[in-house]
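Colleague: What follows is a group of structures, each given as C-alpha cells.
Please treat every number below as a calculation from the coordinates, not as lab data. Keep in mind that what you see is a predicted model, and the values were worked out from it rather than measured. Cβ atoms are built from the backbone, for glycine too; each structure is taken alone.
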Structure P
Amino acid sequence: MARLDGQQIARELQSLPGWEFKDNAISKLYRFEEFMDGIKLVDRVAQIADAADHHPDIHINYTRVTFVCSTHSEGGVTEKDIRLARDIEAAASRSS
C-alpha cells in the first residue's frame, strides 16, 4: 500500500477532527472523566485493530489516551492508517 503525501493526508484529516499529522504518523489525544473509560476505548480499538491486522501505537496516561497510526513498512501514513483512524473515531463515538 502506497504512502500518502502531505496534501493527501491533509485532505483526509479534514474529516477527522482532532487528528494531526507529525513525525510520519497521524495521532489524536482522547480525554476521559475516568481511567476505566479510556481503557474501555483501548479495548474496543484493540479488537478492531486486531481484526484489521493493523495496530496503532497506544499511549495511556491516566485519563488521557493517544492513538498513533503509521504504516511502518511504508515509512509513513497510508490508507490503512486513515481507515483505522476512522474506526477509532467510530469506536470513540460509541463510548460517549
Structure Q
Amino acid sequence: MTTRKKYSKEFKLDAINLVLEQNYTRSAASRSLGINPNVLGRWINEHKEDDGHAFRGNGKLTPEQEEIRKLKFQVKRLEMEKDILKKATVFFAKEMK
C-alpha cells in the first residue's frame, strides 16, 4: 500500500501561483513539481472557492464554521438554563401549596 503524500500550504500556494500568475499551463507546472495535473487542478479550484481560507490544515475551521460552532454551544447552554428554570418553577410551585 502506498502512503499518501502531504504537501504544505506554502507548496500548494506556490504551485497555484505558477499557473495563475506566472502563466504556466497546469500540465507544465505539475510536471516540473512532480505532481499529478488533476491534483493541481483541484488545488486551484479549492483556492478559488475558499476565498483565501483554502488549505487550513486538519481541524482548523473557517471563520463561518467557528461562528456556527460557538452559536450551537450557546444555544445548548441557553436550552439547559431554560430547563433548569422550568424545573425550579415546578419545585417552588409545589413548595407553596
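Colleague: The value 0.40 for FRET efficiency 1/(1 + (r/R0)^6) of positions 21 and 37 (r between Cβ atoms, R0 = 25 Å, to 0.05) was derived from one model only; which of P, Q is it? Spell out each step's value before the answer.
Modeller: Details: P: 0.40; Q: 0.90.
Source structure for this number: P.
Colleague: Of the structures labelled P, Q, which one yields -23000 when helix-only ellipticity at 222 nm (-39500 (n - 2.57) for each DSSP H run of 4 or more, over all residues; to 500) is computed from its coordinates? All intermediate terms of the calculation are to be shown ahead of the outcome.
Modeller: Values: P: -14500; Q: -23000.
Considering all the candidates, the number was obtained from Q.
Colleague: Name the one structure among P, Q that relative contact order in percent (Cα under 8 Å, 6 or more apart) of 35 was derived from. Please report the intermediate quantities before stating the final value.
Modeller: Numbers: P: 35; Q: 16.
This figure was derived from P.
Colleague: Supply the structure label, taken from P, Q, corresponding to log10 I(q)/I(0) by the Debye sum over Cα atoms at q = 0.16, 0.25 Å⁻¹ with the calculated value -0.61, -1.37. Working shown, then result.
Modeller: Values: P: -0.61, -1.37; Q: -0.79, -1.24.
It was calculated from structure P.
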